[in-house]
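Trainee: Alright, structures below, take your time with them.
The numbers here are math on the coordinates, done by the rules we state, and not lab data. Please read all numbers here as calculations on a predicted model, not as lab measurements. Cβ atoms are built from the backbone, for glycine too; each structure is taken alone.
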Structure P
Amino acid sequence: MILDLNFEISEDLKLILNSLNELLDSRWSTKKLRSIMEGNKEYTEELWREIIKLDILPYLSTLSLRDNVIINEVIGRKLLPGIVISSVVASRGIKTKDVLNRLYSGEIKIAMSDSNFVPSADDADYIVIGNKLIKRDNCTIHTFNSLDNSMKISKVKHVGNHEDIEVNNAEIALSLASQMVGSGEEVVSMSIKYSKERVAFGKPIGSYQAIKHRVVNDAIDVELARSLVLEAAENIKYAWVAKDLVNKKIPKVILSGIQVHGGIGFTDDLDIHLHLRRALTLSKLYNSKVNISEFLQPI
């Protein structure tokens, strides 16, 4: 988080955030993510086992929605594999208990989408499209090389039985939005650090107004998006507005971060492009058009 919000969160949430950060700092890295993007699934399974041992999935399903989105911000900053973040989101968005119990135990991993184009379907045991739970064996899947190859997009065709389950699409959209906010936060933090360390013409580039204003504006955009996500967590009718704003703001913030880093920002040496790939992929999911009339009050 760009702002220190420790004063706003409960002691229980602080403990779970500390545990999650300790796990991810010790067992996860973007180096492993890059290996997964090249086809190494071992790191995904290793991380999935650790997530299950941490018991974070049942915890997410019982938390307030506000605490849930704060945890998803951390997950967004850390760029976990696609099937892991999808299963994390499923643990909150799905309300059918027998499916959740299998997910909590690590028996199954779930890919989710609001259309038949499903990220991480090739890594999933079950696929949720809308409110339909479909076993992987009951689908034909055509997987494409995708912008984010840690969560490749597959076109899924349902050819067998399915189960209708209870799903809260607004909560799913909000969880995805909070993960995108986490990516935006991470990139702004990278830009701040770089602007302090990179020296040009004898001074840190952050001392020049052009860079200073850009970074400040990016930080403001992330905090505005984050504020709306937190508001939507208190009043779910704003979930689609929040997702829509995040879809528009966060990719622009990440592109701005690339420019702050200059020529090196466009290379594979930095992780910024990984955040851009992830944010653009998540922006295409649960992307319902906002009906502004729902929010208008008669005079």
Structure Q
Amino acid sequence: VADTAALAALLLPMMVKAGHDKARAGGLIASACIIAPVIPPSIGFVVFGVAANVSISKLFLAGIVPGLLMGLAIAITWYWVSQRENVTPPPKATTAEKLQALKESTWALFLPVIVIVGLKMGVFTPTEAAAVAAVYALLVATLVYRELHWRQLTDVFISAAKTTAVIMFLVAAAMVSAWLITVADIPRQLVSLLKPLMEHPTLLLIAIMVLVMAVGTAMDMTPTILILTPVLMPVVKAAGIDPVYFGVLFIINNAIGLITPPVGTVLNVVAGVGKMRMDDVTRGVIPFMVAQFAVMFLMVLFPSLVLVPMRWFTG
């Protein structure tokens, strides 16, 4: 949501000025911003890892290639849909301007490198990686780019505390739901219901993904993860499906749920920032949403797209 608000405010006017359809441009920005929960560091993976008792480091590393594939899918889709537009490209930057931009962005681009290399080499845990990333970002923003002033830190810390409090209240409420689910013996009933598919993991995963897709149209990401994870994990384990592999698919599905109407949080942000009707944003995002669902189901049909890179990253 934060990525979408910032990027939509910056990029949407530029794309409209260049001649792009406003709704389609908004759809592109929305679909690009939901890749954030898939590529580390990801709050979604942290929440799922805690709820499912799955290695967060492995989830982080396993999400890199699927996130890149999602980006490639929307890039190809944008190339296809934008062919019908009469666009006036802005002047190309000179080589000197490109080198200057690369030089200025080097400090920021080192942040994901530090996180991924640190996790890969076992320098720090995912929790420690979050702390390292926060401290690094703080120092770079205040001392290098000087875009964040020390007097603004109080507001930054208060905002972070509010966000954390909201998530922790959701976790607490979800734990109550998880207890009720366990007491009602819903996992065993669900296992019995899906028993005919247990011997066919691919069909089971397709059924689960369709279920999560339906839930994602009405619920936000974090509550969906916290409520469905205790229900689905016993089924996944009983079918012999790799929990990390399932976690990646599950988070991708929940991320796409952020742009599925009628309750797509990210769609609402784009509509608000871009001063557009929700119907227009929905029309613009549909091609990209379909492309990302296609990538997700390709990963269901061909698990090696996730498993091979995951095993390489995790050794």
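Trainee: To test your reading of the models, identify which of P, Q gives 17 for relative contact order in percent (Cα under 8 Å, 6 or more apart) when calculated.
Mentor: Derived from P, not from the others.
Trainee: Compute mean count of other Cβ atoms within 10 Å over residues 83-90 for each of P, Q and report the one that scores greatest.
Mentor: Going through P, Q one by one, mean count of other Cβ atoms within 10 Å over residues 83-90 peaks for structure P.
Trainee: Using the calculated result -18500 for helix-only ellipticity at 222 nm (-39500 (n - 2.57) for each DSSP H run of 4 or more, over all residues; to 500), pick out the matching structure from P, Q.
Mentor: Among P, Q, the structure yielding -18500 for helix-only ellipticity at 222 nm (-39500 (n - 2.57) for each DSSP H run of 4 or more, over all residues; to 500) is P.
Trainee: Looking at mean count of other Cβ atoms within 10 Å over residues 91-98, point out which structure of P, Q has the largest value.
Mentor: Top value of mean count of other Cβ atoms within 10 Å over residues 91-98, among P, Q, belongs to structure P.
Trainee: As an exercise: mean count of other Cβ atoms within 10 Å over residues 43-50, calculated from one structure in P, Q, equals 17.0. Which structure is it? Mind dumping the intermediate values first?
Mentor: Working: P: 17.0; Q: 21.9.
For mean count of other Cβ atoms within 10 Å over residues 43-50, the value 17.0 is produced by structure P.
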